[in-house]
Structure P
Amino acid sequence: MRQRVAVALSGGADSAVAALILKQSPCEVLAMHLLLTNTPASLAQLEQAQALSRRLGIEMHIVDLVQEFASLVVAPFCSEYAAGRTPNPCVVCNRSIKFGVMLREALLRGADRLATGHYARVERHTGRSMLLRARDKRADQSYFLYAVDGAAFERVLLPLGAMTRQEVHSMASDEGLPTGRPSRDLCFVNDRSYHFFMASRVSSSGGDIVDTGGRVLGRHRGLPFYTVGQRRGLGVALGEPQYVVRLDARVNRLVVGTEDELYSEAATLRSLSWLAGKPPDGTMDVHAKARLRSRGTSAHVTFSPGEAYVRFSEAQRAVAPGQSIVFYDEDIVLGGGVIHEAHGKARRAR
């Protein structure tokens, strides 16, 4: 009996090629399109996905998750920003929506597995399915998948994991499929500006901009409109570039500093996720990435109930509370957690 695979079809190049690869395999393929918002951009994307499913000759199911997405992803995103943190909605969406609700919906529709267009790999190691970085390290998206329930990968296929993004787009072009740019991280903002989106959902008030010594330099418009590492739009001039170093929500202050003051030597994590089950006791050495585009660094991790303390071998730039640090053993994704606090501002390695 042929395996039945549901493929998440967004309408873009990556999901289109994932669907094409599966269509050319012995699998029976059905498509699923997630409706996450009711914006004009989302409805246009739905039309693209419908046209693509017809082009590929694949039955498509529309899964309306507008309410779930609003409560599980958008609301926490806004709450985190209101509290002076910088959340990562893609991590939450992958855990709760794509490899949570959508996987369950796929199984309810008789699928044996769910496939997506993510650039990452799933391989069997020591009797279980493990998440690995993609072959194309520049396109790798495993950073966004570390918080997914590890059991989900027993039912997941990632057809693009062994391909480069160039190979994927070349295949799309050869087959007359979409070849547009990858979707933006904040997909739910769509055609509205980020500031407009936040202003309509998060209450905030202006406050002082101060340097790391507490000297008042100016006024900010509201903490939700700033992120750690931001340089533009601060409205302060001190003779050398200033960056957002910290958002202090307790006193509504925006703390700015020099490039060197952006670097931290350690961080405390909470909301830990471990793909092999529970985080280990004691300590371990890992490769740690504090941002998707960071090359990362080796790190020593000390685990305690409910949190982990990470000491980097090289100071890391813009370690922002609310973002994630992900742990790797070579290409294998071990797990990670949400940054609660950055420690020990340190000069960057020269």
Structure Q
Amino acid sequence: MKLVVFSDLHLDAPFTWLAAVARRRRDALRTVLERIAAVARAEKADALLCAGDLYEHDRITPDTAAFLVRTFAELHPMPVYLAPGNHDWFGPSSIYARADWSPNVHVFATPCFEPVTLAKGVTLWGAGHDRPAGTSNLLRGFHVEGEGVHLALFHGSEIGWLRAQGSDKVAHAPFEAADLDAAGFTHAFVGHYHCPREATRYTYAGNPDPLAFGETGERGVVIASVRGDGSVSIERRAVAVTHVHDVNVDVSGCTDRAEIQDRIRAATDHLEGLLRVTLWGELAPNVDVRLGDFAVGAPGVEGVAWRRADLRTGYDLDAIGHEQTVRGQFVRDVREADLPEDERQGVLLTGLRALDGRDDLEVF
């Protein structure tokens, strides 16, 4: 048996940081779903599974709802199983409840596991979130019924991974990997973590197209082959349409804005898609730097987010602190003040620029 599994597409995500190209990004997510459907057809999959966060409940438009209905209807008679997550939770006002789905679409509407038969001896158990937050462990107190291979489809947080990564991601429907074994599941297909992850008892497909910078792992869908003995083999297939790049530009030693711009161009002219450009390094005190001064002109670049990381002005604070001047006294006073170190550095840089008569007082 072959299953195509995805999660965390987040149709109609706001992409507020992208401003002018946010609508284009939302359209790209639709293209990704069409690619997922094409993979399911090409693989002659026995079913298409979504482990939650298919769309954004508070933002989904009627147009997007119609797109979903049509896309899944075109897969008929291939079954499509949808397990709502915390972003696309099931409720009376949700698209899951109101849309006129084709007969091949099945939505798991409650946080209680419900069985459907995929093939003789193979059962899929699905559960969905019915609220945006506060869903507890869906596996607690549950155990499968009957013989054969039992698969799970749901949206939840394996908390062992959260602990290991030190992640600050909010845990929804938290569970331990051991809970899957206790419930009698052969394997689980789970959504919520955007980083693809595979373990003995579960698989996270991850989001199929980049939603933010810093995401790791291949964007794609999972093709799961389920054998009669219960073994599950996983293959990943790339379906992303968006290129996202983190670019770090060392501007140390630059003496003016034009030189900084030259370094930015050298680092970005060969790229396309979405960029996050991080400037770092030590600049001479005379350089007037504001992120709005710079641009990325490569023709394939759709949008740019700017940030600073350890970008600092090279004042010699020790030397200034020995001056018998107003600025010397200022440095001594700030250094002796009971301030967090980040705040202290910000006050020093802003104050020294003001004393130099500058108006670029934005702290790096």
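Coordinate-derived values only; no laboratory data. Bear in mind that the values here come from a model prediction, so they are computed numbers and not experimental data. Cβ atoms are built from the backbone, for glycine too; each structure is taken alone.
As an exercise: distance in nm of label points 7 Å out along Cα→Cβ at positions 121 and 249, calculated from one structure in P, Q, equals 3.9. Which structure is it? This value belongs to structure P. Given that semi-axes √(5λ) of the Cα gyration tensor in Å, derived from a single structure, equals 50, 23, 18, which label among P, Q identifies that structure? Working through the options, I get structure Q.
I have -7500 for helix-only ellipticity at 222 nm (-39500 (n - 2.57) for each DSSP H run of 4 or more, over all residues; to 500), calculated from one of the structures P, Q. Which structure is it? The value was obtained from structure Q.
Among candidates P, Q, the computation of mean projected area of the Cα convex hull in nm², for residues 81-200 alone that gave 8.0 used structure Q. Computing distance in nm of label points 7 Å out along Cα→Cβ at positions 89 and 313 across structures P, Q gives 3.7 for structure P. Hey, relative contact order in percent (Cα under 8 Å, 6 or more apart) derived from one of P, Q reads 16; which structure? Comparing all candidates, it corresponds to P.
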